[in-house]
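Just below sit the structures, each encoded as structure tokens.
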Structure P
Amino acid sequence: MAKKSEDGINKSAEIRGLLKANPKAKSKDIVNELAARGINVTSTLVYMVKTHEKKKRKAQKRQMAVGKVDKSVANPVDLVIRVKKLAAEAGGINRLKQLVDALAE
């Protein structure tokens, strides 16, 4: 468990609050702003909090991308069968390839 500071201030929460208010703020600016409030933090702590927040955002984006996967293709075998049927309707696999190439242009 994390060690509590003597003055009861959560320094990381203060840093996150400033970053939320000004996401483009430099670490030096955040250290100076908190020093003006009487909270002593190092730039290393600011970098650590920024990195942790960036990792959380990346993880959320990854989760969103996973959630957007097409659910209609649950079974790849079914997809292959559907493509074979489509090729038969198009006049053969070579004709289907020509159609796909034409669409890609």
Structure Q
Amino acid sequence: MALAIGLILVSAGFLRVVLFKVALLDAVAISASLFVITSSSVVLGAVLPLALNAIRLDAAHASTTVQVVMDILGVLLTCTISTTIFTLASDGAAPAWAAPLLGG
């Protein structure tokens, strides 16, 4: 489900960025960030209520927790993914912190 929602939003987001005549590299960075944020949000939103229920806490607290965590995580993911994409595009070398993630 996360994959399907992510792909739909990436398609719409990419189209929107391209229609506003933004550089293609910017569109790729925004679309990649959007996909990761959406997918992680769906997974977290599904898992967190179950985890809270398993430790005998009220699962109703999950919605506000997901909102706050995804706000913070969304900014961090956007900055990280955009930095990696722009760095790879400019000189072909990933930042040192991203090398293990990219298999380097």
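Any read-out appearing in this document is the output of simple, stated calculations on the displayed coordinates, not a laboratory observation. Keep in mind that what you see is a predicted model, and the values were worked out from it rather than measured. Cβ atoms are built from the backbone, for glycine too; each structure is taken alone.
Here are some notes:
- Structures P, Q, by Cα Rg over 2.2 N^0.38 Å: label with the highest value: P
- Per distance in nm of label points 7 Å out along Cα→Cβ at positions 25 and 49, the highest-valued of structures P, Q: Q
- Source structure of the calculated read-out (distance in nm of label points 7 Å out along Cα→Cβ at positions 65 and 81, 3.2) within P, Q: P.
- Structure responsible for 25, with relative contact order in percent (Cα under 8 Å, 6 or more apart) calculated and labels P, Q on offer: Q
- Read-out helix-only ellipticity at 222 nm (-39500 (n - 2.57) for each DSSP H run of 4 or more, over all residues; to 500), computed value -27000, structure in P, Q: Q
- If distance in nm of label points 7 Å out along Cα→Cβ at positions 17 and 41 is computed and equals 1.0, the structure in P, Q: P
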